[in-house]
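Listed below are the structures to be examined.
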Structure 1
Amino acid sequence: MIYNHHYSRLNAYNAWANSRVFEALESASFPVSPTETFAHILGAEFIWLERFKGGFPAAFPLFSPEHMKSHFAQYEQEMELKIASFQESEWAENLEIKNMKGDVYLHSRADILTHLFNHASYHRGQISSKLREAGFAPKATDFILFC
């Protein structure tokens with residue numbers, strides 16, 4: 001299945017890139033800002049997974065630095081199983097998504113996952129910039145390095 005393989009690969013890339021950022025954040029004491037941004041990435045991923053499972057999360061999850069690693073591992077495994085479960089015909093189906101304000105939108109699974117992985121890449125770039133400003137050398141998280 002083309003979509004399953006494609007998004008499974010992007011999910012694996014996302015996990016790899018997130019783990020590199022997580023390792024950097026664990027290895028030294030950083031200002032709160034990069035850690036909060038990484039918690040935002042994980043929170044958004046958790047919300048989208050819950051939406052894929054049919055839920056409508058009412059609040060953004062708050063992950064403390066101490067709990068991020070366990071939530072990260074749980075999310076990555078669950079998302080991989082969810083991606084593998086979709087039939088080829090389901091990728092283009094629109095899902096009803098309710099945001100935190102209660103507004104309802106319709107988006108395909110393919111568009112949602114593309115958004116999710118782009119969202120994470122955007123914020124990992126912010127984290128890298130913040131780490132450089134603090135005098136640290138962040139690990140590269142480019143997709144091509146994952147390949």
Structure 2
Amino acid sequence: MSGKQCQETETRETRELPVRLLDSELKVKSDQLVQMLQDMQKVRAERELFLATAKEAKTVFNKREDEIYKRVQELGGEIANRTERRQVECALHYHWDRGLVEIARTDSGEVVDQRSITAEERQQKMPFAGAYETASESVQ
């Protein structure tokens with residue numbers, strides 16, 4: 001440059017630069033750090049509790065949904081078949097000659113099942129057994 005001297009002018013700006021902390025500032029920051037670590041532990045514990053509660057709630061809601069779905073399936077089947085299962089009085093018809101018992105609906109007479117006569121059923125009292133006991137008691 002042509003021998004002109006640089007003229008000093010003062011302007012200022014602010015910059016973020018490292019500054020050594022005082023002991024009192026270090027204590028404040030240490031206390032803040034301890035508080036933040038405690039807050040972090042508290043938040044984590046609350047999160048775990050929330051997640052456990054949410055898991056339990058999910059289980060409860062899934063169970064309720066399954067129960068509703070099961071009932072929907074039952075109703076759909078009843079509507080499609082135009083029937084439902086109910087308690088119906090049935091009569092047992094013993095066919096001693098064939099060794100079978102037929103179970104028939106009393107409302108329609110329809111035979112709904114048949115099975116072999118059990119050994120216990122074969123040992124039933126005869127209808128005249130009571131009359132014999134009454135007669136023998138009167139003899140005494």
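None of the figures in this text is laboratory data; all of them are computed from the coordinates on show. Just so you know, these numbers come straight off a predicted model, no measurement behind them. Cβ atoms are built from the backbone, for glycine too; each structure is taken alone.
Here is how the numbers come out for the structure above:
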read-out	value
For -18500 (helix-only ellipticity at 222 nm (-39500 (n - 2.57) for each DSSP H run of 4 or more, over all residues; to 500), calculated) the corresponding structure among 1, 2	2
Structure from which 2, 9, 19, 22, 19, 14, 9, 4, 1, 0 was derived, P(r) over Cα pairs in 5 Å bins from 0, in percent, options 1, 2	1
Mean count of other Cβ atoms within 10 Å over residues 13-20 derived as 5.1 - corresponding label from 1, 2	2
Value 9, calculated as relative contact order in percent (Cα under 8 Å, 6 or more apart), assigned to which of 1, 2	2
